[in-house]
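Multiple structures are listed underneath, in structure tokens.
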Structure I
Amino acid sequence: MSIKIESLAPEKRQSCPEEFSFGVTFSDHMFTQEFEKDKGWHDALISPYHSLLLEPAAAVFHYSQEIFEGLKAYRKSDGSINLFRPEENVKRFNRSAKRMVMPEVDEKLHLEAIMSLVNLDQDWVPDQEGSSLYIRPTMIATSPKLGLGASANYTHFIIAGPAGSYFKEGLSPIPVYVADEYRRAVKGGVGEAKTGGNYAASLYASEDVIKKGYSQVLWLDAVEGRFVEEVGAMNICFVYEGKHIVTPALSGSILPGITRDSILKLAPTLGYEISEQRLDIETILADIDSGKITEVFGCGTAAVISPVGELGFKGKKHIINNNKTGTVSKHLYDELTGIQYGTREDKFGWIQSI
């Protein structure tokens, strides 16, 4: 199946505005294709950005059968554009589809759609330091049915928009509150799938900790409420004595982050030791207080690296590295973004250029 392109006339096209924030402004075009049980995927199309017309009874509204992804396009200093490990995003997209009983997409066509969309809307890729074009592939269930069961019809679409720093603090440390009552996901559930229900379930606690002066929630496991899982929409890492990076082992309820995987592969080449372990929150807090843990940071596509300067738990504050950005966090951030923007050597073959 080939992708048909219907582009805006040159005089109607726009470009990236000088001022923008994450996730609220979108480029001129989008990709769509439709799935029907008897026909499979069809009508692959890149066309002007538009609203979707859905039945009020569409399954996505009633049973949350939907998935999404997130990746970025980066403007290099010479004006060309890089994508960072896009093939890993489509693999995870299909793993999420399988878990949510949705049809998998053709990986080659999905990547072609991303590259064609970015190429068509390349004037939307910003050139400000730390900025990028955020790309959001999505699939939703569209069959008009109120009976519980997998949909027969689906829409797969991809939109994009300019993005600056995900957090207003930039690379400055953020305060994080450890969830002592609410839980994000359970092993055997859909925590390792990138589906909207996981994030909707996190909103109540996220809004609550903001009132307490914190930026994000550190989630614990849903069975015992003692083992560290994710921070906000990111994976989390703990640095011991400035050289040993420890992250929670994937458990079935933790999203396998692509930035996380990149750190696990990159860090040993920079002289750091890496471990994936089951991490007890009481041990983590004791190691912060004793100084064994010298840095904590979240990692994900949107923020890349987000240092944590404070963990709050049951009314007590645990300060990390005097609430300052650590050398390991900065080192990893510089190396990862350097690869993404083409200022560091890509030894892993992670970059696809447009």
Structure II
Amino acid sequence: MVLASVGENLYPLATWVGVGIEVAMKIVVTGATGFLGREVVLSALRRGHQVIALGGTRLPTIEGARQALALDLTDEVKLEALILEEFPQAIINCAALATIDACTQNPSLADKINHLLPRQLAQLAFHLGGKVIHFSTDMVFDGEAGRYQHTDVPSPLHLYGKTKAAGEIEVLKYGREHAAVIRTTLINGNSPKGDRGLHERLFRDWVAGRPTSLFTDEIRQPVALSNLADVAVELCERSNLSGVYHWAGADALSRYQMGVRIAEHFGLDADKLIVASLRSTAPNLGTRPRDLSLQLHPLAGKLKTPVQAFDEQLGELRVPRGCEDWYEKETGRKVVRLIEKGIDY
């Protein structure tokens, strides 16, 4: 194996990416038990990096990680001690209090996780001379205009968006040229328990006999889970890329369009399972942005990881766990599932 020197350590030589020779890094991933965080760990491992996976209250169970820890990320002293001891070349922050309701119900925790934690991680990364990648959200915008550019000024409607916007400022201020913020959107993919992905939430309704009411006038730009994770890891490898970026799929769609295309992809009767509705018919939508479509320039032109169309994303989806019997009755199609370590045993 060819080795390259980084500081006092030796790391396996990784791939040529067009701007220089990149080396395998030690990467800390926070929020590693979450939907996105787990996939970021797997992506980093696939690309040959060493990973320290940090969960919150739960221990990450990911084969191949150099270290997996359950750590209270609001404990600044313990977090600092760990980061300084490990001395990573990059930190990817996937930790978040990530829903409007959760932030409203616990504003103190929202401030700690979405605002103050990113600041500390950026400070530590800058101190170590390493990269920090921070995930933010399209919900920093109010949804009035749509087609938001990465240079547009945030105008959040709710505490979740406000704390995430504040976190962005901290990361860029303290991480400086070592920091990159990725604003992203609805995530489309398979979760270990079959309950986190866009299609998985729809399946839960359908299995329970509840047709899903979806807005025809609320726009989002869904992104594939694996694709988004690959972008974060590639940004770690690209020391020349910093600042705020947008990343999503290629297609801006209404929630109704997404639901119909998901049902049709799985051979299900969309007319039976999806009900079209308008935002004007639903109460209390004041904090839900209408159109959060994103412009992906300039990042889309700089990375090897491609932007994916919605049809490409659908090709990665599988029938959620626990829905197999219902699905086979509905379609007559047999579901074949491989046993997965860490999930089935």
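Read-outs: derived from the displayed coordinates by stated rules, not from any lab. Quick caveat: nothing in here was measured; it's all calculated off a predicted structure. Cβ atoms are built from the backbone, for glycine too; each structure is taken alone.
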* Comparison of I, II - label where distance in nm of label points 7 Å out along Cα→Cβ at positions 48 and 160 is highest -> II
* One of I, II was used to calculate helix-only ellipticity at 222 nm (-39500 (n - 2.57) for each DSSP H run of 4 or more, over all residues; to 500), giving -9500; which? -> II
* **Comparison of I, II by distance in nm of label points 7 Å out along Cα→Cβ at positions 248 and 320 - largest value held by** => II
* Asked: Out of I, II, which one gives 4.3 for mean projected area of the Cα convex hull in nm², for residues 112-175 alone as computed from the coordinates?
  -> II
* Determine which structure produced the value 18.9 for mean count of other Cβ atoms within 10 Å over residues 128-135, calculated from the coordinates; the candidates are I, II. => I
